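Listed below are the structures to be examined.
Just so it is clear, none of the values below were taken in a lab; they were calculated from the coordinates. Only a predicted model underlies this, so the values are computations on that prediction, with no experimental measurement involved. Cβ atoms are built from the backbone, for glycine too; each structure is taken alone.
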Structure P
Amino acid sequence: MIDNNVIILGIDASRNHSGGAKAHLIGFLSSINFSKCNIQQVHLWSFDELLNSIPDFPWLVKHYTVDLKKSIYRQLWWQAVDLKKEVKHYQCDILFTTDASTLCRFSPMIIMSQDMLSYEPGIMKNFGYGLARLRLIIILFVQNFAFRHADGVIFLTNYASRVIQKSCGKLRKVKIIPHGVDLEFKKIINQNWPSKKNEIIRCLYVSPVWPFKNQINVVKAIEKLRNQGYLISLDLIGGGSKESIKKLKKQISLSDPEGLFIKYHGSLQHDQIPKYVARANIFVFASSCENLPVTLLEAMAVGLPIVCSDRGPMPEVLGEGGLYFDPNDVTSIATSINEIIHKSDLRVKLMVKAKIISNEFTWDNNSSKTISFIEKTLLSIKKTVK
């Protein structure tokens, strides 16, 4: 607690559509310790689907914004003009924006970065030269402008902080605050490793389907291992772009024409994921572009053997809790899985290490560090004004 002054906190979550964004809001809000901070009331702006998923708290005021269901131009106008007026009307002392693609210029404001697509070297080429690429370029300029004008910026990993500040320049006030893991995953008792030769080794990959997520390479790696005589299967979970899903399904039909060992389950509700994690033997994570992959944290919390991409923040997050591969190399992926299968001592060591590392990622830590950063930022601004 910084002083005796109460704080009214505004939160703009109007652009948070992912499951990870929803998990962050629920985890962060549910873990606020009001006996150790000056927060008295929280005003939350978003669209109705997200707000309806957030628990009702006596100190939380939800603002359903109908403009977020209108044209993109009306949405942008609301964020750039109307939101600032509403935040002032409700006498919020500071605004916490959970997506950096914001046009709002309220001050004081803290921005959280959750999107690396526009910044990751080499990823832009996956989007060709059409509207998708133009959109990423626009997002990069909007985010860089927002970062430079924010009173504080929260990054989820040191990796994201380094890469983004290379683009937007050194920022004046930065804090690294990773997300937490839902307790539901820490309660999962993973099944034993298959003890019989005729038991299937189940691999699981949970992530949206995009070119840079490299699901197709994972499918090819599983096919390669099957052709070598391994009794192995793969479950793929995640929504994504229509074109990427179409290409993935085509590859699955080529690699497993009879549908015997590779299954794509599409997008599932977050509360459906634990049952797939509980029965998996190996977790595969092959993405080339991430900020902080929540599904990787969840697999770590369960204590699954993990084979993981060596790109982006993954080595920072997973540490010595997994084996790494080149996500663009099918043989590299297959080799890592093969090593997990054959080296039981290494497998157990990695499982234990991953579970220990996952204990650092809690919503209590996330919430306390975020509130502390908000309070200290606000206090420093007040001192400057005086």
Structure Q
Amino acid sequence: MKKTIFYWSPCLNPDGTVKSTLNSAISLMKYGKDKFDVTLINAFGEWDEHVDILGKNNVKILNFNYKFYKHLPKEGYIKSRISYLIIYIFCFIPLLRLIKNSKPDYFISHLITSLPLTIMSLFKFNTKFILRISGIPRLNFIRKNFWKLISNQIYLVTCPTLELKSKLININLFKENKLFFLPDAIIDVEKHNTDSKKTLENFEEFYEKRLIFAAGRLTKQKNFSYLIDEFASFSKKNDEFILLILGEGEERNILENKIRNMNIENKVHLIGHVKNVYNYFKKGEIFVLSSLWEEVGFVMVEAAFSNLFIVSSNCPNGPSEFLDNNRNGILFENNKLGELTKSFEQYGNIDNKNKYKYGAKKNVNKYTKFRHFTEIEKILK
């Protein structure tokens, strides 16, 4: 008999969590369709635009029939907390009924974990609850004790990096035997081969330049303001380079004003959100991750798979697990004035850049959909 698995990940923005949830669910059906029956819960219309790709991969969609996704505030910490509270209130009863009536074997939660955790703690179910944590939770006294109180209801906690797993062990939030290292399913080789062949429109102005890419939501965490400062310093003596930042977010106006005030509109471009990074990356030379904190990061792995040279901040939670400094990329001290500029200059002095690229690309293997499937299958016994 097939095991039933429900995914719960009510995302407000098209970020790494969306890709993580999609790719995990798809990997189970791509390689384990004879063993698993996978359903993704569409709480308030947040998965509507992904219905086709989920359907093609035999992942079921279960709708709560709330369609207020487009109307929820998404930018900023306070506004997003309000949105998650609205989701919590509206979805409590439907989610309770769903778990009670459907009795899934496993329930995998990526976001708004407090809602299914509360339900699991208040009512007794045979469903095994799996929690994916991508960062250290913000813990005050009440929240820490709540988590400890309900931790017995959790079957397993998956961590996308070993560093994060180690930190969770140190704060003693969960029993060590409940923590499981599970790399995200980032790379789909078939999708890369298809997407990288697509033609970019309105990109001719960049063809004669050497391109440095960065990507991610335009938020404080991604530290793009620091990146722009460091690139501006580097480009004074390296006019052949331009910086392209892919992504949208709450800091767009701040970054646009910064670029305008520094008079570098011809050197730094905010491209906006793109669905297909591969056909951009194929034109690039360097990928830079400037985050204040980050997992290994979807875009960094995608950039390595696209043969870009990787330069990353040595920030908490993951980049150093992917990059070995001065062997397959460059790690610079996080958010320190002049450090990223030095890294750009260091890149120019490296003779065998292909050796670095090859080394980074080899590390991509652990982040494929098939590798994710083989690891998550060990959990779903």
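Each of the structures P, Q was assessed by distance in nm of label points 7 Å out along Cα→Cβ at positions 134 and 150; the largest value belongs to P. In this comparison of P, Q, the computed figure 18.0, 60 for Rg and Dmax of the Cα atoms in Å, for residues 142-365 alone is attributed to P. Suppose you compute distance in nm of label points 7 Å out along Cα→Cβ at positions 54 and 302 for every structure in P, Q: which one lands on 2.9? Computed on structure P.
Source structure of the calculated read-out (FRET efficiency 1/(1 + (r/R0)^6) of positions 38 and 310 (r between Cβ atoms, R0 = 35 Å, to 0.05), 0.60) within P, Q: Q.
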